[in-house]
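Every number in this text was worked out from the coordinates using simple rules, so none of it is lab data. Not measured: the values here are computed from a predicted model. Cβ atoms are built from the backbone, for glycine too; each structure is taken alone.
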Structure I
Amino acid sequence: MSSVYNRVRAKVYFLTPEEGGRTRNVDLLHSRSPYILLADVGLGYTEDGFPLRGWARVELEGGPGYIELGVEQTVQVELRYGEGAVVEPGVSFDLAEGPKVVARATVIAVLETVVE
């Protein structure tokens, strides 16, 4: 089974605590490690009903150095997942921290694709 790597530009909306999201903004300016999430890009579900997810790394494009909750922002997302998902402009996907969905994203442009 091949692995697919995409770098995309996406509009991402991080959920507020009232919407079930994070309790505080994500500081990317002073972070010692990249912001890694799980991405539900439509690979299906396990027998127990859990979504099969890929790996996602989020980076800001300009902006304040942190991801604000409740505000749609343009970011670059590196996605790595198994074969079977279609990632193209207009496709939406969820971003999660463990089982908790914290953001909704829509692809604006595919910047790079590599199949390994």
Structure II
Amino acid sequence: MANSIVIEGNLTRDPEQSGNGPVKMSIAWNQSVKDKATGEWSKVGHFFDVISWEREKVSGAGLSKGTRVLITGKIHQESWESKEGEKRSKVVIVADRDGIATSLPFVERDTPDW
């Protein structure tokens, strides 16, 4: 079974790195959704955390908030327990080696690709 994802969107914040850890960033992707009752189209935002171990490549790419990127990678689920004892989890995209492309042309779409 394959575990891979390809997603295109805009960075929601500047990439961050502390020490020898991975570079952390967040990407937003807009989905066009048609209201069944009215037939009107609207956009719904989706947000994903992304990590990359390619520190030099990411820092040299000039990535910043708003940069349009194409990310290829693997899906990883992180789990933890909150201070209140509640179990929490989130899905993180772990970028593949050479899994971040920039300088993508912007294409506005009125309808979904599928």
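Quick check: 3.4 is what I get for distance in nm of label points 7 Å out along Cα→Cβ at positions 84 and 100, calculated from one of I, II. Which structure matches? Mind dumping the intermediate values first?
On the way: I: 2.8; II: 3.4.
Answer by label: II.
Once relative contact order in percent (Cα under 8 Å, 6 or more apart) is calculated for all of I, II, which comes out largest?
I
Which of I, II yields 0.95 for FRET efficiency 1/(1 + (r/R0)^6) of positions 36 and 68 (r between Cβ atoms, R0 = 35 Å, to 0.05), as computed?
I
In terms of mean count of other Cβ atoms within 10 Å over residues 20-27, which of structures I, II is highest?
Looking at the calculated values, the largest one is II.
Between structures I, II, where is Kirkwood radius over Cα pairs in Å highest?
On the way: I: 14.4; II: 15.8.
Comparing I, II by Kirkwood radius over Cα pairs in Å, the maximum is at II.
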